[in-house]
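Right after this note come the structures.
Bear in mind that the values in this text are calculations on the coordinates, not laboratory data. This one's a predicted model, so the numbers in the text were calculated from it and none came from an experiment. Cβ atoms are built from the backbone, for glycine too; each structure is taken alone.
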Structure I
Amino acid sequence: MTDSLNPTNFSDPRLKPLYQDYSAYTSEDFQVWKILFERQYKNLPGAASRKFLQGLEIIGFSSERIADFSTANERLRAATGWSIQVVPGLIDDDLFFGLLYHRRFPASTWLRSMQELDYLQEPDMFHDAFAHLPLLTDLAYTGFLKNLAGIALKHLDNPLAIDLLSRIYWYTIEFGLIREDGQLKVYGAGILSSAGETQFSLSEEPRHLAYDVEKILNTPYWKNKYQERYFVINSFEDLYASIPLIEEKLGELLEKAE
């Protein structure tokens, strides 16, 4: 699952002026991070996947200190060769998938305000750092992410293909569940950054479906409410192993659409 790809050999002028200015964080920023971290951290022992908990420990995040990307980068590079790329917020598909393919995870550095603790229109640093970065310490997970991006890069000129692949990303990286020792656990970042959805996703209310590439490709999603269904993997190795099937089933759907 490793390769010789140099994560620094991807450049884009849209990224050059962007970096984390740690000295710019205000006392409110530190307070927001602390509230969000402590509120969610208490849910993790019984809810989060084992790999996420291990990754959180490896990357060293705490409630007292906003995530420092320079320190996190050192630990990610040592674990899997990945690093963090600062972005202003939502970015174009070509840049997003290009970064992932080159093992650089796009993350914003701004934090929500006290008035926005429970809902945002777009992901902030707490979502990007706390919820996404710990699993970048796992080789199977990052192998899946890199290769999914590789498929997307082949289809950047096809909006249908990107829409279909976004469903895979959504129901795995953002809203995926995993079964560990017979129990459902959360690994999706969209769930892990939300205390409410963490509890909801593991409850009896939504549907829990076995991970099924074809079904996911045919299942739209929405962003403004909790999901009605969650797909459950058995391991990150299984997720990584599904990459050829994703490419195959995507090709079949694109052929039918022609």
Structure II
Amino acid sequence: MNKQLTALTQIIYQAGDIIKKNWDKPRKISHKGEIDLVTDTDVAVENFLIQKIKSIFPNATFLAEEQKQTTKTKLEEETFIIDPLDGTTNFAHGFPFVAISVAYAKNEKIVLGFIYLPILNEFFFAQKEKGAFLNGKPISVSKENILKNSLIATGFPYNISTKADYILKLMKKVLLSSQGLRRAGAAAIDLAYTACGRFEGFYEIGLKPWDTAAGWLLVEEAGGKVTNFSNEPYNIYSNQILATNGLVHQELVDLLTT
């Protein structure tokens, strides 16, 4: 695995170079939904990742955003879960919060997670039972245990027009109970930033497996906790995610479920 891990890391850095190369070029943008975008860079990065990963994991299957394999409900013996460009809308507007998210699942358990922010030069990595790292240095979740002193992240689903009242209700509760609320527009980044202690917590609804798989492992390996809003065990097909440093988890559960 050490050789494969080194090769995977190099592949993800190279995929980030595609984003960097295209950063200042005109975007070719199309719509998957009313506000759900895809660019030629999303597709190029995903194709590159799948092609290169297949060369070192020939038996692997892929759960990737632009392949639209949304009906898969069970991971195979070896599965890579890929978001080639989390934060596509950010990318389209030149907002630098964009990330490549790659998770590797073995026998239905996520054992490797990579989140790379190529424009910000931040490379997050986690390995099951071996910790979480940012640019090669160990990271851990925040030690803040008071919600009122906590910075919380959230995001909005693409079908926000049908969920606006519910989302605003939750936002009001969290805003009034915390030090602040942030929305970067990329769930992988929100999870990575929770893992390294920049946020005390993150919550969102309506995410897909590629949005959360790598970040889920990062948060847990950094000492945090990941569940749904009701404090039940999380899985990548859950409609809700709540990730925290563990110390403010119950307070957020109480807020989000009452």
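If relative contact order in percent (Cα under 8 Å, 6 or more apart) computes to 20, which of I, II did it come from?
Values: I: 20; II: 16.
Label of the originating structure: I.
Could you tell me which structure in I, II was used to calculate distance in nm of label points 7 Å out along Cα→Cβ at positions 122 and 178 as 2.9?
This value belongs to structure I.
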Starting from the value 13.4: which structure in I, II was mean projected area of the Cα convex hull in nm² calculated from? I
For mean count of other Cβ atoms within 10 Å over residues 162-169, structure among I, II ranking highest is I
Quick check on the output: 25.5 is mean count of other Cβ atoms within 10 Å over residues 186-193, derived from one of I, II. Which one produced it? I
